[in-house]
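Engineer: Below you'll find a set of structures to go through.
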Structure 1
Amino acid sequence: MNTAKELAEVFNMSLNEAKVYLALNNQGSSMVSRVGKSANLPRTAVYPPLMSLVKRGFVGTTVSGKRKYYTAVSPEQLRNLMEQKKSSLETLISEMRRKEQIASPEHNLDIVHYPGRNGIMTAAQVFLQETREKMWYTFESPIEITELIGLNFLEDYVKARVERGIHAKVIVSSNVDVPWLRNFMKKDKEQLREVIVINPREYPFDSTIAVTKGITKLVNGSGNPFAVIIRNDNLAQNLMSLHKLIWSRYKE
């Protein structure tokens, strides 16, 4: 049995990733040089698969003095990772079956409904993946949405946006001084974000709208939560114009 090949196929690893994982599993916590010898790979070939394994959660790191050691998760933890992947896949399949889609090619219109918490997170990833411009214009009602999807998901999502060099102009309709929101806004510059807070009595909205060229994401976090992705150039342009109008008024 070719253990490395089997492991690679089951967990969607490259062959070198599987070899590095098995080397660490066999010898325990190790530095890079020892990993290369055990995996029968040159040191320069060890770094890419090793860093990938760390990023994907198959390998952990510890630092002792000036030395960094790498440790593979146990085979039992691999089973847990597989169960998590299975659960995520089942959720995705369920959402794909449940989503409602309206398409009108002659009007350049495509609408997809994503129900529930997982649907909201899926729609967020779709919006990010389909963004082709370097700017988002958003109307935010962040408290309910963040309570629903979790601050960890939000932070990871912002990080992914920043890594792609996408800026965000955010209009928040709120008069609630929430500590995490205040701390969040302190990172505006490093997270490529500008924020203005407007009077909710003048512009009341309790949903989130994000728009960029050709695509709009609507998110409702209360009651029966859901998200909607709308692919339509004209709607996106109109919403961006509305955003710019409100933005310019409050920026004066």
Structure 2
Amino acid sequence: MKITLFAWLVALFYCFPITLRAEPVQPIPIFEYHTFPPMIVSESRESGLTFGFARLLNRSSKQFNFQVELQSLPATLSRLKNGEPAVVLFVSPIWFDDIQREKYLWTEPVYQLRDEVVSRKEVAFEYQGPESLLGLTVAGIEGYTYSDLEPLVQQGRAKRINFANDKEVLKALMRNKEIDIAIVNSGPLSFYRNTMTLNERLHISELPQGEYPVRILVSKALPSVFSYIQNTVENLPNNKMWQDMRALYLQR
């Protein structure tokens, strides 16, 4: 009886099955402590800039699976200090006591942020440097540092009232006439001006209280992740998904 070559191949296949092993996908946590718009718009729907950027990273990666973990700022700082491998999106080295960029790996700047000086339109205020804050009551976020304001508050030459987030800061500015101005990050401000219908009621100073680039922080334990993210950041100007996210969350 003749056995064809095809029959031999079929027999070999069943006798010695070949198992194709895919490379395991490595889960990479993204620590997010900005649990408010535009970073997090809805946790249940996974909408917001952070969730969107995680999807952007996952779309082009077969090696990593980026997963957003919401937590407080103290928890983020503690876990990073303990050496846990992680990524933190859109932050400044100054916020993590790493001005020299030696503790963590930092990408090139992703975009610019401004700490806007906001007032009610009927008492429009133009910021002209620290001295222009003398005698004012300023609304800000608990735990945030405003470099021009802090020395004046410590000297008793200005007053600061803290709130939990940018939305609460803006609400307080509009309802509490004892608050002269508020310092609000440009990202949340762009989002809330529309959702809170504040466009016609707010005045934004031409000069911000501060302006700085934000980057992506990567633990030193993740050099290959850093290389992938750095390459992604370098190509963002040509990435339509990123341009759509900027238009949706940062340029309202």
Structure 3
Amino acid sequence: MDKKYGDHLNINKLINFPNMNLEKVSEEKTDIDMIIHCAAFCRIRECIKDPDQTIMDNVIGTYNVFEYARRQKIKKVILFSSSRVEYLEKNIYTASKKFMENLAVAYQECYGIDYIIIRPSTVYGAMDFSDRLFPRFINNAFRNEDLIVYGTELKTLSIMHVIDVIPIVAKCVNYFVRYMNQTFNIATETRTVTYIAAQIIKIIGSKSKITYELPELSQPQNVNQEHNFDDYKPQIELEEGIRKTIGG
């Protein structure tokens, strides 16, 4: 567990807990009837630097989830994937996410475990202590440091505030049969990264400047995710989302 990305207060009791071992927990009876699998190593730059950790967390971790479900006869899994699997640029992160999706389909066909795959766009919100784009831009803006865009001023990103993710998960839980064995893309809007940076600077009242560097390795310059979960339309647009993130 990488402590530099937060204190993980919600799972501290589970760190090094012996029952996290697949063989051990599979022997214990459970009344769980559904698993929501959101866990992943999802910082793409870090994934490229550390493929071993990416495979352990995303590939082996997801195998453990589905294998636990099979052994415990749990027939419903909601799996979080990523919008990035649809783009031509491939890296160890997108490969691991595609494997996760394929594994869900395989366990459905072989063992009758039904799934819902959710492909979120870039999700942002309060309590994100990582070095991902939104917390990095916000932290730099408060320090009046440059906000670096890796690419040109035309680089785009589909985004979604975390508050809008919750109703979608709730609908998937409550109406699982309606959505099962389908894949859904979820996003609120697509903006240029330059515009996102400019809004953060404006709202904070920062003296930061926006600068540009070469694109990052194997990452798309234009992420334009179309929202196709028609039973819920996201409500939180960028300006409100930034204010909630800063104030949260």
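What follows draws every value from the coordinates through simple rules; no lab data is involved. For clarity, every value in this text was computed on a predicted model and none was experimentally measured. Cβ atoms are built from the backbone, for glycine too; each structure is taken alone.
Engineer: Which of 1, 2, 3 yields -16000 for helix-only ellipticity at 222 nm (-39500 (n - 2.57) for each DSSP H run of 4 or more, over all residues; to 500), as computed?
Structural biologist: Answer for the origin of the read-out: 1.
Engineer: Still on this structure, please answer the following. Compute volume of the Cα convex hull per residue in Å³ for each of 1, 2, 3 and report the one that scores greatest.
Structural biologist: 1
Engineer: Here's something else I'd like to know. If FRET efficiency 1/(1 + (r/R0)^6) of positions 29 and 229 (r between Cβ atoms, R0 = 35 Å, to 0.05) is calculated from each of 1, 2, 3, which structure is the one that comes out at 0.55?
Structural biologist: Structure 3 accounts for this read-out.
Engineer: With relative contact order in percent (Cα under 8 Å, 6 or more apart) computed per structure, which member of 1, 2, 3 shows the largest figure?
Structural biologist: 2
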